[in-house]
Structure formats: C-alpha cells, structure tokens
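In what follows, structures are represented as structure tokens.
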Structure P
Amino acid sequence: MNRHVVIVGGGLAGLSAAFFLRRARPELRLTVLEKAPLAGGKIGSSTHGGYTVDWAANGFLPVPETLDLARALGLAGELQEASPVAAKRFLYREGGLRALPSSPPELLTTPLLLPSQKLRAALEPLLARRADGEESVYAFVARRFGRGVAEAFAGPFVLGITAGDAGALSLDALFPRLRALEREHGSVLLGLLRAQRRAKSAAGTPERLTSFRGGGMSRLTERLRQQLGDCVRTGAEVTALRRTATGYEVAWGGERLAADALILAAPAFVAAELLQSVCAEASSLLRSIPYADVTVFGLGYHRVDVPNPLDGFGFLVPRGEGVRVLGVLYSSSIFPDQAPAGRVLLRVIAGGSLDPDFGGLSEAAQLEAVRRDLRVTLGVVAEPEWVERVPWPKGIPQYTLGHQERVRRARAALGRFPGLLLAGNAYDGVGVNDTVRSARDAAQALAETL
C-alpha cells in the first residue's frame, strides 16, 4: 500500500506542502485536514462590485520559490507587478504624511530626522560597534544608526510587517538579512548600497511587489485547491494525535486516520495542543510563541470623496501620533484592478500587540475608529460605498527574543519522531515567500526519507 502523509492545516503552508509532495512523490497518498469551511487560511480575497480586498498579504516579492509555484499552478499569465507609483511610501507624523526614505542616500536627506540624527546615521560605518548575541529590532537600529533613527523608523516598520513591538521582536529572527549585511560588510549602510547597485546592474529595475490579476492573492490558494482536489478535507478539525507502532494516528470529527508521516502546518498554538501527548517538550516550546490580533478593513470610495492623491503604497503610523490604526494601504494605487473605474480602495490594518484592545471593540466601534482615522490622515469624510472587515484573532506570530532558539529546540525534540515536521509562518519568516519556502522544505524532507 502507498504510504500516507497527513497534513494538518490547509492554509498556504499546508496546501503548498501537499502540492510539492505530490509533484515529488506522486505515488504517496495525501490528506490535508483543514478546520475552516474553505482551505486557504489567511491567503484569500473578497470581491464585490469590482473591488478586491486581500484578507492578509497583498503580494510577494518575486523570489524563485513562489514564482515557480505560481508557474507550476498555471498562474504565470495572471502575475502582475505593483504600479511604479507604489514605490513611494509615507509616514504619518506631526499631523501630516511625510515621504519615507526609500534608499540609503534618502535616509541622509529626509526631513523626518534632525541634522544631528542624519549625521549619526551617515557615520554608521565608523561609529557603530559590533554586538554579541541576539538583539531586538529597535536595539539593532539604535546601535547601528543612533536612537533618533530607531525612534523614527523601527517602530512603524515592524508594525507594518508584524503588527508587533520593535523593542520586543528579534532582529535575527525577523530580518536575518540585516544581520548578514553587518557581518559581511561591516556596515548595514554600505551593504545596502552595494546590494542596491548589484540589483540595478542585474535587472535594471528593483523588484516590485507581485500579485495576481482578477482576484488578488486568493488566486494562489484557489488554484492550489483545484490542483489538489479531493485530498483536501474542510470542516475537519483535528482533535488529537497519537504515536503508533507504524507511524501516527490522527483523530478528527469522529474519524481516525493512520499516517506514515505528518506535517503540522497549523498555527504554532494549534500544533502545541496536538503535540502535547506526543512530544511535551516541543509542545511547550511552540506554545510560548505569542500571536497578535489584527483586523483588516477594506473600504471602497468614489474617487472624488478622497481628497488625497493616493500617489504611493500607503502610510504607516508610529504610536503616539493620535491615530489608532497601524497603517493604510492605497490598494487601488498599488494594483489598479482592485477597484472599479472612478473608485478607490483603501485597506486599513488595526490592532496588533501594542493595541490588543482593538479586537474587543464592537464591529461598529471598530469601523468608527477607522473612519475617524481616515478623516484625520487623509481628509476622508464621506461614507464608504463598500466595507469589508476581516478579523484575525491570533493572526500574526510574534518572533520575540529567543525565537530562533525555541524553534531549533522544538525541531530537535521532534527529530526523535520520524516523519513529523513543522511548516508555516510561525518559524522561519512571516511572509508569503517564507511560508512557501517552509512548505517546500518540509515536503522535500519527507520526499527524501519516506
């Protein structure tokens, strides 16, 4: 009988892992178990009257893993790059929108920093001392560029990616490339400049955010569902795992499945509960990975009702500016097909680890807070003609200090259990590319050992 692999969790990680496994080992039996009525997890979109709102990630940078997956799924013709205008990003500060520096030279000329702060940043190659051990994002930026740069940019930068606290999250786990630049070049500033020159000479233009026409990021998970077919079971909440003499037993909905191997592609807190009876050490370590609650709003407006030119990607909001939301994306400026003609789509992110109370507000109170912030920041007073609200309780894993060591120890503990692997955005990166890479690596490991 063909060996059976069960994948717990039918989000992007679980679906991708199943797809990679099927391509590598087509003789394997695969079962993907997903708790929700629809597989795909957070990578989905809502459409209405010509609007398209991505529920979470609105794209990915075009790296080989995700591009190869899209092409293998027959989506090459639907790929679209963000509009060039989206290269411009803003920070809401002191009552107005200020352009964020997009290159090392712009960091040294931005009005967002005092002259003394710009001077300290310029001297980063000379003044910054090496550090031993792990650092928070804030501590790293402060050490390399000075406290002024850290105060101005580290907080909103991290909020925009993880909805987390720059002072609590690990630079080494979240942004290993920055650590690599320091190690390889002795300077982050010089490393970024050299990398920028190499990218321009190789490709001519910088890489741009990429998504899909005619449905946004949901096209990726839709096509995965179509390709995998009946091996994906929805409404299937796994309630228990058990080690057996020949592999594993998975319990869900009154059924029990025998599995030769398992990939746990559910959130870390779900994997922790399931592993409690199999590997208590890994369970405890995964349970210690915190998550932030996030709520996404899509708001559609007549173009004339939004006085701002929306000539960019959107803006981030540092804490302490009298604005509650974390940031606003100009979705129809990034990807013009995400709003009908004569309309604009704004996507608002709220909540996060620094505003945990937002998720406890009523839907009406949340929308009121969002519309108040759009009045303050963009001058929008009109009613939106369409609103989509997507709440994500425990939505984004937070890579707090010690994250890499916790993940290493969890995997080492699971190494005693053949064919039991982790995949997803809770371990080696929170983005789409990281998730696809995690799924590919888990699938490859099983394909080589089963």
Structure Q
Amino acid sequence: MAKKIPKGSVMVLGGGIAGIQASLSLAGAGYGVYLVERSHSLGGMIPNLHRIYPLCACCKLDSRIDACNQHPNIRILLDSTVDEISGTLGDMKASVTTDGRTSEIKAGAIVLATGIETFDPSGLEPYSYGRHPNVVTSVEYEQMQRPLGPEKGVVKRPSDGKEPRRIAWLQCVGSRDVNRCKVPYCSSVCCMYALKEAANTRDTSPETETTVFYMDMRTHGKGYENYLNNAVSKGVRLIRSRVHSVNQTADTGDVALSWAEENGTLNEEIFDMVVLSVGLKPSAQTLALAEKIGIELNPDHYVSSDPFNPVSTSVPGVFVCGGMAGPNDIGQSMGQASAAAAEIQRVLAPAPFAKPADYPQNNDLKLSPPKILVAYHLCGGMDEELGAEIEKIAEGFQNVAGVRRIDEAAVSSLVEAFKKTKANRILFASCTPSSHKPVVEEALKRSGANPYLYDT
C-alpha cells in the first residue's frame, strides 16, 4: 500500500534564475506556486550582466519570465518580503508583507532561492576601490559593456571618459582570503566571467590590451577550458600573481599595479583601468531569513545540507537551491532548482490553483500540406539587419505561410502568429534556440501542433 503524503501548494522565495526555474518545474508538475520576490521585477542578478560565456543574458531569462507571467499555476508577488515562516511539511505558514500590507499564506512546502550578492571591495584599502575612479568592480564593468547602456557598449574610463587601452582584471577579490575578508572559499564563477569580459573587450576593441592577474585559473565546466584557450588566442594575457597594491599615478588618472612573479621578482605596471573580480556571498536578507526559520548554516554561511540530499535543509518542508546553497553558476542553480522540484514531488502531492490546461487536439500532419511559420527573436543590442536578413532568406523557402518577429511575450506572440497564418509547422531562429524551447513547445501545444516534433 502506497504511503499517504500531504497535499499542498509551494512557496518559492526569490525571483532569480533558480527561483524562476523551480517555479516553472513545480507549476508544470501541477503545483500552485507562490513566487515571492523582494524587488520590483524578476530576474535576480542576470539583468545586470552583458553576456554569459558568451551567450546574451536575456536568452536565459526573458522567455522564462514570460512563461511565469502567463502560467495559471504561478502567482507572482513582487516588492514582497517574508517576515516569518512556521509549520512543517504539508502545513507551512508564511507571513508576507507586500506594499506595507501583511498577509498569511499557507503552503505545503517552501523553496529557498533567495540568491547571493557580490562582495563589496570598498573596505580593502590596497585595491583603492571607491578612492580611485578608474578602479571598478566586475559588475560595473558588465554595465559598461552592455549595448543598451549609457555609452552603447563603448567602455570609457570614469575619470575622463577616454577609452582605456590597457585594462587589468584582479581575481579573487572577496574570495579565498581568510585574513582580509574571512572568506576561505572559491566563488567558482569569477575566472569565467573575467575571461568573458576580457575576451569580449578584445572582440569589440582589438587594440585594447587585456591582462588577468590570477591565483589559479579554475575553468572547471564543460567547454570552459576551450573558452580559456580561445581567450588566450585572442590576446588575453594571463599572469599568475596576486597583486600587492593598486595606486593612482600623478595627474594622468592611470593605475599602477605592484606585483611579484612566481620566482619572486617584483614588478610595477601601468594600466588605464582596473577591474576587480568580486566574489559571491549570501545576502544579509538571506542570513536573516535563515536565522528566523532556524535553518542550519555551514561555516561559509550557506545552507547546510547532506551530500546525498543536497536540496534538503534541516527544517522539514523547507528546500534550497541556487545561490543560497553555495556560490553556484547559472547552470548549477537551474539544475538544483529542478532537483528541488523533483524532491518536493516525492513528499508532497500537488494542489493546483487552476485546472490543467485544455489544449486543442493535435492536428494530423499527414492530412495537411506544409504551412511553415518562420519566427525569430532578436535580443536587445543585436543588429536589426539580422531580422531583415532572416526574412529575405525565408522568401526563398517553399510553403512559407508567414514570417514573424517574436517579442518578449513569446508564447502569446507565437500563438497569435499560428492563428493568423494557419501554419502547422515552425522554423524558429534565435541566438540560442534551445533556451526558447519550452516557450516554443508551449505555443505549439496551444496551437494544436505536436510539441514533441520540435527539436533544436
């Protein structure tokens, strides 16, 4: 006889990539999901990024945010904070404050996906951050590189607006530093984002010299070593040394770095600009919430978990994923989010907010002549001429029912395009079609087409 398990909805705390993925996985399994985010929008840290080794950030995010907004089993609470959580698996209660009003929400389980924040280097005197305008953090440099930023992607020195011709990246700022930061761990993402920023700089400005000062170059993910080799082939210089001090030169605004070679030889080199590759740490709000709930933390102040149950916490009914579990990258955070959803399905029966979607019956393609919808999505900052080129290429195809550019409301845009063109097949183009696959499949289901015939 099967063991009876409690039934309930799920509350997901945190609207970053981990919280979004957990919500979509749970809602897809039939759970009603409360997605609580303390800021005014979903997305977490990703909207602040320019590219992700080397894909654009919006491809990983916008389609998923759109799916959350349109899913009948997801209720999004923005500008909301959780004041208190009580209860146990199947009978959890959370006190949530939204726009100054507090309400109690009942759920069967809680997922902590409240994320992380970057280290603030202003307290580290040797790096001169906050005192020298041409010393910036990696997050600030990402903003400079964005095509939609104030300088349209042209990097300029904060001190005088000149384009830098020599830029240095200093690794492990706020990581692997027990004496000054009390942070013994590696933040795991800094090596790759420094290589990404340096390589992108070489791509857009080949005359700019880029140098990365590092302790250990940790390119541990699939394809990361190739990315490292590619960056070096583009002219990114790697120097194994921890920079001793960062000083401003007189009058010019340049930055002088003092560093030692592996054999002990001391050097000083002048750069136009310095980027501090800041590490990751749990946010103050995360720590305060964990203390309120009574969740056990490990010595690094992340949620403590069993190696064989990595998404479970010390409190029954409360699960964890993403940055609260450790300094994870985007792929790891999304994997943990799906794992948390799977673990909840093992111990909690779903209580949906809405009835299962009533999709139309699949069209029999054998009886229908091909009518192809050519659809494409352009990310912000991409060349608009690409759209015209795709449309021109589509003109040479046979049986094309229509060509459509898809906006951020991707599911509804595709469904509308299917309806207007009466198409029964789709050819979809974007910088990374695999990231749009869930959106395209949902649109196919709503349009009476077989989603499982779509592949990337």
Starting from the value 26: which structure in P, Q was relative contact order in percent (Cα under 8 Å, 6 or more apart) calculated from? P
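Looking at structures P, Q, which one was Cα extents along the principal axes in Å, for residues 186-337 alone calculated from, given that it came out as 62, 49, 39?
It traces back to P.
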Suppose helix-only ellipticity at 222 nm (-39500 (n - 2.57) for each DSSP H run of 4 or more, over all residues; to 500) works out to -8000; of P, Q, which structure was it derived from? Q
Where is Rg/Rh (Cα atoms, Kirkwood Rh) largest, in which of P, Q? Q
Rank structures P, Q by distance in nm of label points 7 Å out along Cα→Cβ at positions 82 and 434 and report only the one at the top, that is, the highest. Q
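Read-outs: derived from the displayed coordinates by stated rules, not from any lab. The shown structure was predicted, so the numbers you read here are calculated from the model rather than taken from an experiment. Cβ atoms are built from the backbone, for glycine too; each structure is taken alone.
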